[in-house]
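Asks: Multiple structures are listed underneath, in structure tokens.
Computed from the coordinates by the stated procedures, all read-outs in this text should not be read as laboratory data. From a predicted model like this one, the values you see are computed outputs, not experimental measurements. Cβ atoms are built from the backbone, for glycine too; each structure is taken alone.
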Structure I
Amino acid sequence: MTSTHPTDTAAPSGTPYGTLPPASPMSGRKPVSLPRLAHMRAQGEKITMLTAYDATFAAVADAAGVDCVLVGDSLGMVCQGRRSTVGVSMTDMLYHTASVARGIHRSQGTIWVVADMPYGSYAESPEQAMRNACALMQAGAHMVKLEGGGWTAKTVEFLVARGVPVCAHLGLTPQTVYALGGYRVQGREEAEAQLLRLQSKELQEAGAAMLVLEMVPAALAASITQDLQHCHTIGIGAGNGTAGQVLVLHDMLGMNLGKMPKFVRNFMADAGSVKGAMQAYVQAVKDGTFPDNSVHAW
């Protein structure tokens, strides 16, 4: 006897809540990979990145043509209501990375996934970093990101030698915000600028394939970008001279509950949908109209 229960007649891929689109690759779009990122850099095409913390927004970012998603420990603020990223755990990062990966698997599946290594997950030793990086990769990340320079170069080298792609992060490093004395622009003084130059080169030599530069003066970020041939800089509050840009998803959708950072543009204001806002962001980064150094940079 054929059952007439309502759930039996639903579409096989459907669910009652927030159904994700089935896999259907975007026409003409190549999957993002390390060689693809290098090709984009060589061709002068800007790399686009947004944060994502769940399956639905990750799938929408993929459909909107975003190149990379960052499962950022910024989830501590925007998802958990914390005052900093310091309280975010490996358990948190694994949960959100797996959620993002499932969303991308269900959508086009062409986007590059970067996952933050949270506070305390890589400071003890390269071996500790490797264990936690492996866990994030197994959860669905394609690359892991860690903050800081100097001592981190050996950790980056250790990970890269063992097949883990690494994105570094210099400038404002939120995990050490208490040591920095707050969320302030980094590299304004000549000594600070020279240290950032040195550390960026060390990280490239260690094998980092990407480097986030956060809240760094635009001229310095552009100069560091020119110095790094094999490590692609991703700016956030670092001007338009970097190889790519990243923003926190909630900020660029105008959902910041506090003061909007100087380097953010609300792309939702003129868009009819979240996907439309993401597409507008991609277009603005690709054509060089965002960020505007006279508005969004130091």
Structure II
Amino acid sequence: MATIPTFALPPTFLGTPHTDPGQRFQIAGIPFDLGVTNRSGARQGPAAIRAASRMLVDGDNPATWRDPAQAGIADLGNFALALGDIPGSMTLIEQQALACSHLIALGGDHTIALPLLRALSKRVGGKLALVHFDAHVDTWPDNFGQAIAHGSVFYHAITEGLVDPGRMVQIGIRSPVARDIYEWGIAQGITVISAEDVHLSNPAAVADRIRAVIGSHPAYLSFDIDALDPAFAPGTGTPEVGGLASWQAMGILKRLDGLDWRGMDVVEVLPAHDVAEITALAAATVAWNYLSIVT
């Protein structure tokens, strides 16, 4: 339990005093939002997630009886970016991620997942399994003529051989999508669990389905906050109605312990469109739950 009030904690993730990369887990903000196609502002996401995370330092996660704040975390601050330069920023993000042993990245828009997967695939030495929470499939070959953007990240991750689509699960999908784009992903072997599938099931059954796909393969979690319904995450760039409730997402996550997790990101938080920090707190809680299942 924190010994000082939450509002007085340092403005780091979970108020950690550690900033050295020698801790077991590294937290990094990636304030990048050049890849968005609707609302901008995710560059402010890392600061908002850090601030909201201080609500989560009063003890153990009752799902695991572990305290993520005591898991050995260091907040490295924000990664350097190339201002106004998407390819340059991708290169810089990948280089900085390569130096991290187990990275929890706070976005930023979803484009950042591509250089993070490039770095982690190099560290692992092969393809990764992927658990992807999102309203959108993000497997478009490009976004409005832009080769790399937040809607094309997993198309590139698959075609570059960074992830194994046969060990890839997408949860919460519900947005408008071209049929050929959707069917391309299915043909690659992606397992899609729509938001409606989740609503008609339960967190335990969904988690069992994810575990069956991922198996013992090295795995990465990429969580777009718009997987949640706008009622639970209004502060995001491309909200879609009919999404997951916070309790559903957290119920699934806490049942994914024991997988070979190697890193994660939580992205697309837009503080300017948030209400009472509920989106930022949801994102912070995603990372908090992740730390609870890997410690």
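Asks: Given a value of 16.6 for mean count of other Cβ atoms within 10 Å over residues 138-145, calculated from one of I, II, which structure does it belong to?
Replies: Values: I: 21.6; II: 16.6.
Source structure: II.
Asks: Follow-up. Assign the value 2.3, calculated as distance in nm of label points 7 Å out along Cα→Cβ at positions 50 and 250, to the correct structure from I, II. Show your work: numbers first, answer last.
Replies: Working: I: 1.6; II: 2.3.
So the calculation was done on II.
Asks: Of the structures labelled I, II, which one yields 17 when relative contact order in percent (Cα under 8 Å, 6 or more apart) is computed from its coordinates?
Replies: Working: I: 17; II: 22.
It must be structure I, since only it matches.
Asks: When you work out distance in nm of label points 7 Å out along Cα→Cβ at positions 18 and 114 for each of the structures I, II, which one comes out largest?
Replies: Structure II gives the largest value of distance in nm of label points 7 Å out along Cα→Cβ at positions 18 and 114 among I, II.
Asks: helix-only ellipticity at 222 nm (-39500 (n - 2.57) for each DSSP H run of 4 or more, over all residues; to 500) was computed and gave -9500; which structure, I, II, did it come from?
Replies: Only one of I, II returns -9500 for helix-only ellipticity at 222 nm (-39500 (n - 2.57) for each DSSP H run of 4 or more, over all residues; to 500), namely II.
Asks: If Kirkwood radius over Cα pairs in Å computes to 19.5, which of I, II did it come from?
Replies: I
Asks: Could you figure out which one of I, II the value 16.6 for mean count of other Cβ atoms within 10 Å over residues 82-89 was computed from?
Replies: On the way: I: 16.6; II: 13.2.
Comparing all candidates, it corresponds to I.
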